1. Tell me which structure, out of 1, 2, gives 2.1 once mean projected area of the Cα convex hull in nm², for residues 226-265 alone is calculated.
2. One of 1, 2 was used to compute volume of the Cα convex hull per residue in Å³, and the answer was 181. Which one was it?
3. Given a value of 1.00 for FRET efficiency 1/(1 + (r/R0)^6) of positions 58 and 218 (r between Cβ atoms, R0 = 41 Å, to 0.05), point me to the structure among 1, 2 it was derived from.
4. As an exercise: helix-only ellipticity at 222 nm (-39500 (n - 2.57) for each DSSP H run of 4 or more, over all residues; to 500), calculated from one structure in 1, 2, equals -12500. Which structure is it?
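Derivation of every value follows stated rules applied to the coordinates shown; laboratory data play no part. As the structure is a prediction and not an experimental result, all values here were calculated from the model. Cβ atoms are built from the backbone, for glycine too; each structure is taken alone.
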Structure 1
Amino acid sequence: MAQIQKINFAVIRLAVIGIIVLIGVTSSFYTVSADSQAVVLRFGKPIGAKGPGLHFKLPFGIDHALIVEVERQMKQEFGRGTPDATNSYQHSDPGEQQLEKSMVTGDLNAALVEWVIQYRIDDPEQYLFAVRDPDATLRDLTESVMREIVGDRTVDEVITVGRQEIEAVASAKLQEATAAYTMGLSIEQVQLKDVNPPRPVQSSFNAVTQAQQDKETAINVANGEYNKEIPRARGEADRMISAAEGYAKKRVNEAEGDVASFEALLVEYTAAPEITRRRLYLETMSEILPKLGKTIILDEDAKGILPLLNLNEK
């Protein structure tokens with residue numbers, strides 16, 4: 001009987017030792033996926049972070065690894081919500097969404113602003129231990145930053161022309177705030193979604209917006225006509241100026257030619273005035289007389305012209 005008890009005790013001891021060894025082996029290794037990092041705690045104190053792969057840690061709860069998805073892009077929505085979101089902090093309750101998007105602009109007008117932020121965890125240790133509930137803190141911080149920015153601008157800037165500037169300023173301020181609070185987060189984008197005036201005045205605002213768009217369209221059409229007509233008028237002016245310059249050059253050349261001819265003639269006249277005068281007379285008559293047609297020259301002493309005329313000649 002005693003022998004049987006000894007055997008049972010030995011079996012139990014071996015089983016206990018086997019279970020302890022098995023627990024030690026299974027609790028000594030952990031795997032980190034490609035999109036994550038592990039923060040290792042030893043007796044509850046962080047001792048470092050490990051990247052993707054298979055890693056060893058002290059067993060029996062001495063070391064504990066907290067896996068954080070550092071490559072996952074997370075999103076938070078304000079004034080709106082995507083159904084079935086995996087992140088519990090992605091959007092608030094439907095009753096809170098109306099309060100989130102109701103804002104007052106710098107010119108004391110009301111606006112309904114819906115926006116989204118995208119962020120990642122860039123320091124897992126800070127994310128886990130520097131701030132209690134960092135995702136909820138980020139929601140409060142984001143809403144505070146956006147209300148400050150919207151409150152510094154007019155309703156026209158918020159709804160129309162200032163959207164990109166608001167996104168850039170909000171992203172920079174939010175990144176600065178998360179760094180100051182050592183939240184371990186990196187803000188990647190702030191994006192305004194639907195931005196509208198309150199529903200009671202939305203139709204009037206849409207009418208104003210349509211009038212502004214019509215104004216811009218008319219200006220663009222006028223600029224198009226201007227850009228079409230001005231080059232044509234300039235081309236026509238350049239053509240007329242070129243023609244005038246060509247005519248002026250032609251007249252100058254003709255005048256210079258006449259001057260040269262007159263000077264040459266003056267030299268000849270100075271040398272032989274009587275001969276030159278007769279030559280000019282004959283040349284002039286040779287140019288004029290052919291243009292007169294048939295010409296009859298009579299002697300001034302003739303008593304009558306009839307005997308001299310041959311009427312049959314053509």
Structure 2
Amino acid sequence: MEAHVWEAVGGWEQLEGDIFGLGWSVEALEFSSEESVNWAKSFHPDSLEICVNFAGQGVVRSGNRSLVFHPGFFGYYAQYREGLEATRSSGEANRFLTFEWSRPRLAKEMEGLEDDLRAEVRKWLAGRSQLPLVGGSRPVPEYWGHAWIHWVAPDVPGRARSLWFWGRALELAGAILFEDGKKKVEQRRHWNARRWVERAQEYLRAHLAEPLCLRALAREVGCSPFYLSRIFSDQVGETLPAHLRRLRMERAAELLRAGEHNVTEAAMAVGYSSLSHFSKAFCQVMGCCPCVYPNPARLAR
């Protein structure tokens with residue numbers, strides 16, 4: 001069934017398990033498409049999927065609830081009979097894994113732990129709801145590793161491969177299907193904020209010469225523009241525009257110190273087309289005009 005659904009774009013691989021025979025399955029998807037792909041066609045009735053997203057954007061919807069999968073995030077959703085809508089992004093590479101559970105098999109694995117499950121998961125698992133379930137998502141922890149090859153081809157002996165995927169399927173379920181205490185929620189919120197800020201800083205350093213687009217940056221990082229702007233100011237102590245300006249001026253200063261760029265070339269290298277605007281920003285950040293900024297020759301004298 002899965003292979004037929006993905007024939008048009010290709011890139012589907014059954015890694016382990018059997019949703020019909022064993023009640024659990026792990027599948028890998030890697031493709032690019034010029035048009036958005038109807039992801040929901042691959043969902044099985046009466047099953048819950050945990051998706052680990054590596055590249056591209058995915059959206060799962062039911063009514064007014066939606067779940068967006070950004071790169072580096074994992075989340076869950078569950079089908080009863082039908083009702084879920086889902087699409088994968090067009091015009092970019094999509095790379096993700098799905099860890100799927102049938103409801104009876106997941107109920108068996110969660111036996112005795114029901115009280116600690118998220119309320120919506122507990123209700124769905126007990127068969128008390130016939131509505132589809134759109135859950136939450138969170139960043140993939142750093143200690144799990146983000147290398148695609150590590151997930152699709154784990155470095156374990158061949159006969160241990162099934163155990164490795166089975167263990168990872170249980171780990172994912174344990175990480176996202178259970179309620180968190182207030183302390184853990186706060187710790188995760190703080191950790192997520194720090195990670196998003198670090199991602200934003202890395203992106204800005206790699207794109208110094210490009211105009212700042214908060215919406216595009218937030219999409220790259222994986223959170224809302226408003227939230228990113230707020231947590232960045234809280235954690236870094238300066239706004240995103242001010243931080244980018246400082247990074248640009250520090251880079252321009254490096255170029256001038258090296259002696260291989262004049263002021264105009266340094267300005268253009270960090271995204272300034274106006275020399276006057278560049279000079280004003282440089283003075284504010286570095287404390288002097290770029291035309292008199294120290295270089296090795298002047299320091300030697």
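1. Working: 1: 2.1; 2: 3.3.
Working through the options, I get structure 1.
2. Values: 1: 500; 2: 181.
Value 181 for volume of the Cα convex hull per residue in Å³ corresponds to 2 out of 1, 2.
3. Details: 1: 0.00; 2: 1.00.
Going through each structure in turn, the value belongs to 2.
4. Details: 1: -19000; 2: -12500.
Here the read-out was taken from 2.
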